1. Which structure, out of I, II, was mean count of other Cβ atoms within 10 Å over residues 187-194 calculated from, if the result is 15.6?
2. To which of I, II does the computed value -18500 (helix-only ellipticity at 222 nm (-39500 (n - 2.57) for each DSSP H run of 4 or more, over all residues; to 500)) belong?
3. If relative contact order in percent (Cα under 8 Å, 6 or more apart) comes out at 19 when worked out from the coordinates, which of I, II was used?
4. Comparing distance in nm of label points 7 Å out along Cα→Cβ at positions 59 and 227 across I, II, which is largest?
5. With Cα Rg over 2.2 N^0.38 Å computed per structure, which member of I, II shows the largest figure?
6. From which structure (I, II) was mean count of other Cβ atoms within 10 Å over residues 83-90 calculated, if the value obtained is 12.9?
7. Output the label of whichever structure in I, II has the greatest value of Cα Rg over 2.2 N^0.38 Å, for residues 11-66 alone.
Structure I
Amino acid sequence: MAGVLLTLATALKPTVALPFVIYALVSRSRIKVIVPAIATGILLLSVAIIPQHGRTLWWKSFLANNQRMFAPGATNDFSTANPLHFQLINLQAALFPILHNRALTQLATALVFILLLTFWFRAVRRDGQLGLLDLAIVVLAALLPVYHRFTDAGLLIVPLAWALTELEGERRRLAAGCLVLASPFLVPGATMLHEFSGASEILQSLTRSRLWNCFILPHECWAILMLCAVLLTARSLPRGHTLVQPVGDSLPSLGTAD
């Protein structure tokens, strides 16, 4: 059932299903999931494509539509040429105002994504166990390299679930930091900043600064990257490690009476 649902999710929106695909590939039970997923995928492709064979070159239209949607200035473009670029939460939207180069921005984002996955995969190989924290890390990392709008931030429900389960645990400080970094997503902050940017002369002057374009407006992108760092820190800690010193450790030893 997990494999079937994974394929259906990928068919509906691949960019949102991506972290769950990565998690399934690394999981010990990947054979039980991937085989039904591939079978379901073949079935879906057969139902969707075979009836169209010889009638229309659908894939050319698909590629052309994607090319138009991601062209410079188009609605899905991450560069500042797109007047709605502030609605995106993938890392390119934050790096482009700094680098001012599309190819360099794509390369830098890909390197960050690979680096995050490498750190995570090394931690997984060290203890061989997967859990909610691992899925939370993959979910956050997958938001960075590909197209995502603010609505896709609903995936943050996974790291929030982990943080809530750890508020009374050994990693409660990191869990609290996770909740703080996720709090900006309670409201569409970038859209609100854009809408109120012309409310005063001070804000208007601020919008022309590098600070606004590189950090303030794309703050949601940086929050996701910092969330990744927090969760990777939690993942790197050995099991049983505590960040909070127990109260009893600060008390002097009274010894025992004979």
Structure II
Amino acid sequence: MAWARIAPTDNFYIQGGKLPTLFGAENAFTFQNMNIERGLLWAQEPTISRGGQLNYTAGPLAFAFSLNDGFYSNRYTWLSGSATYTINSSNNIVFAAGGNYAHTAKVTTTTPFFQTTATPLFQNNETILTLVYNYSSAPWTITPYFQYTHLPAASSIGASTSASTYGGAILANYTFGEDTPLSGFSLPLRFEYISSTGSLASGSPNLLYGPGSNAWSVTLTPTYQYKIFFARAEFSYVAANSKTPGLAFGRDGMNTTQTRVLFETGILF
């Protein structure tokens, strides 16, 4: 990520470049999040977009408005915005909405090859809404959020019918106090569920593990930090239902569940 910013006043600024998304509760890089891997809802959201953004704050309210290229499509046809209301030092609510106002077809030979893998075709043509509530007061951090996406029918992108996803997640973290035997440890947990509409028989576009599929996951990430050093392990389980054969897990895409174990360590500076 890289951008330039100019602030004409204390409560208004303009920025442009490669910007983080306004959507959801999880960020692009592992060290920015409670868990190592991002989740099912995160996979439906843009991560980093190229474009420009206006930001304005008025007391407890903060607004952002952006014109960008969505899922790194190199086509500046996405409009997105967010509104944040800070209730107090421990609580805030964020609503974000946006979408592609023009159908962006498949990548052509006139654009770089990396655009093909960077830009999921259906998600890049969606409309998305997210509502996030953040609570942070030691020893707890709790973030429930809701997500809705909608892909309109468009023959130019191979979507003969429309499709949508609905999802919800709870991210929570408990940090053990300095006066306890487990000082330095924290225990992040994420639970999420997402469902998509449509069916394979009706030719609906695939937004998940096949048209009309749904999935849920649970992730536990025990973490230890000592000054600038940290280490964490992660245990996650995901299950897909009503999947299309070949579009789920495993080498042949036929498995309905997957378990993952990860380990990460690093230095914060």
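1. Only structure I yields this read-out.
2. This value belongs to structure I.
3. Answer for the origin of the read-out: I.
4. II
5. Comparing I, II, the top value of Cα Rg over 2.2 N^0.38 Å belongs to I.
6. It was calculated from structure II.
7. I
All of the numbers you see were taken from the coordinates with simple rules; none came from a lab. Since this is a predicted model, take the numbers as computed values, not measurements. Cβ atoms are built from the backbone, for glycine too; each structure is taken alone.
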